[in-house]
Structure P
Amino acid sequence: MDISCYNNIIGLSSSGCGCYATERPEDYNTSLSGLFITDLELLKQIKNLEDCENTTVWDILVNCRNNAIRSFISDTNALLMQNFSLEHQPFYGGIGQNKSRDLRSINELYAGIRIDCARINSGVMVINEIGTIFGESGTITLQIYNNFNEKIGSDIILTTESDKASVHILKSPIELPLFSKHGKLEYYFVYLVSNSPKSNLINCNCGQFKPVFNSESPYYTRRHVGPNAWANFIMVGGFETDSLTDFDQDMPINASSYMNGLFLTLELKCKVQEALCQGSLDFEGNPLAISMAYAVLYKAAELIADAILKSGDPDVQTLVNAEALADARDEWIGKYNEMTTYIASNVSVQTSDCLCEKNVFGLTSKGVFS
């Protein structure tokens, strides 16, 4: 779970904690909200949890804050789905055939696949596996560009096996947004042709859906179901080129129905949590931001209190007022639940294209998306 959007939503400590200065993180006193965990009076006892050999006060604070953020994301996602519905159902599956007997005749230096993205704010494409089906054994070097002529990530070395499909599982999945504030997005998965690809198609062509690539009439404007539900998010086609520097130029309207020896296993989905936080929290323009900070603060406080109360060290137990801390923990749990419920009930669906409002009859009505 990516929690980077909430970096420094609350700080660890507003004081120097000089006795623990050697181990403290550089940003221990950085708080975008102005809230700090150890400003809560009862949590000053956290110093009693330190195990000098294995962990420090700062480890405890950082871990509890991170876990609090994860809990906040999970809990608010669940609450959001009580009030809203997904505008776009996620797709998990594959694109492209992993078999073909015929070789493709490529006349340009480079070949690959072109992916035209529906402009879905908070939509994302996650590539988990890239498969190859070529005529000879060897390797190809795959590069990814967007239509702003920006190279995405590092080169990907893919193995090929003679007349046989080969699957490359990515150690780090490739996450590509479907939305750019600067305009429509396209991605180009391209390789230097040194080995003839097979003529594998985008799909089996055995049903009613024929994936004809036409940028003036993209098929993602229509609804698709089942194994073709990926077409609600993207349009895919094969292409050839002699240049890797012209992707920002006007590309042809059409592309082929061939995958040029590649096939993908991927996820196409919406990041529901971006209804609350995109990139980073805006404490000036987002009226819910401070409520989110307090929610994370209360959850972190609850987690720390649990750690103190469940400590098996008798010395710790004699130093804390267990009853007062337990009462405070229960109060923090109540405040956290109040905050998360309030946040999920007051979020605006206009911040992303992922959610639509439920009306009183249980149906959905589309929001106004930016």
Structure Q
Amino acid sequence: MDTLRRFWREMVVIAVWVIAVTAKIEYHGLIYGFDYGLYQPDGIHYAYRALTFLGQGQQEAAQQVVDWYASHASKLKIFSVQNMLPETNPVWGVVSQRTLYPALSIPFVAVFGIAGMLAIPAISLLVLMFVTLHLGKTYKVPSFGLLIALLLTCSQTVMRWMIVNCTDALLAGLFGLVVLIFVKDIWNKKSITLLLILCTATSFTRICVPVWILIALVLYYKKQKVVAVAIALLSATLSVPTFLAAPSNAVLPSATETSGFAKLLYLPYSFIKIITFELAELAVLDRVLLFMIVLAFVFSLRIRKNSSALFFLAVFMATFAIGAINGELGVNFRYQMPQIPFMAWVLIQQYSNHRLKN
């Protein structure tokens, strides 16, 4: 009975997580033309990699993915084997280094087939919720931490990208663990090693060097110069293979006929366009998440010397920069998912400060 009283919040998180994941798996598909399905177009690459990691031949693995999407995808159902094979995949240079998600999915795919690709995203959502709950306990407002964790499952955007066969959920979960390191603010060998491991893990999840560069700037400002230089160099180095393998796809890939210099000149405009469109889209589709993001942003401007504010603003700018580099409109906050744990940190800390003042 004492255990139940002590861990009731954790049990609530697990129960709501089970309900949220089950609901997404049972009820998904197209909503007003938007793809809220479980199997997204980008997911073909990760399913293919997981199958080849399990020892299947390239042709066999690709055909299995093609067949699966034909019967399980919600919007884009038709793909060819050539869409996945390294020698004919037009985006192979971009996705080839994203090995962590398919590698972690191996045991689940071995048991459940391609449906097992949903396991790591679902676990990542649970990690994100527990990180939020832990932040509430750290700042002595555990019930508010629980509230934020539960609100995440009420966000259509969060649930859209956290239960789907893409890398976005894993990336958000990993950055949730990064937040736990920053909250402790204890820079010993253990914390530095963990941060470098997470930097490596996120770099093998998807391109995120802008996030780490701006995080490094914050650390440098906070006098953690060695750590800052280390993660900046590590992240930049790990991103080199992707940029070398697909230079034309690295910046504004849709503008194929535009020169590299012209693309760089266009980036500021792309940044403004992306941030405006993404927030406007949230205003239409997901006002719960928009309210939390805007509130965290306003708080961060007011307390910008606090670690939570500095890191949130850094990740806010960096993730929208990633969106600007990609240049694709209407992705429903997908590239900005790493903001979520930093947003929770700001909101929880500010609520705790308000409680202490009163």
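Between structures P, Q, the calculation of mean count of other Cβ atoms within 10 Å over residues 132-139 yields its largest number for Q.
Taking 2.4 as the value of distance in nm of label points 7 Å out along Cα→Cβ at positions 12 and 276 derived from one of the structures shown (P, Q), identify that structure. Label of the originating structure: P. If helix-only ellipticity at 222 nm (-39500 (n - 2.57) for each DSSP H run of 4 or more, over all residues; to 500) is calculated from each of P, Q, which structure is the one that comes out at -23000? Label of the source structure: Q.
Computing relative contact order in percent (Cα under 8 Å, 6 or more apart) across structures P, Q gives 25 for structure P.
Can you say which of P, Q returns 0.98 when Cα Rg over 2.2 N^0.38 Å is computed? This figure was derived from Q.
Coordinate-derived values only; no laboratory data. Bear in mind the structure is a predicted one, so any value in this text is a computation, not a measurement. Cβ atoms are built from the backbone, for glycine too; each structure is taken alone.
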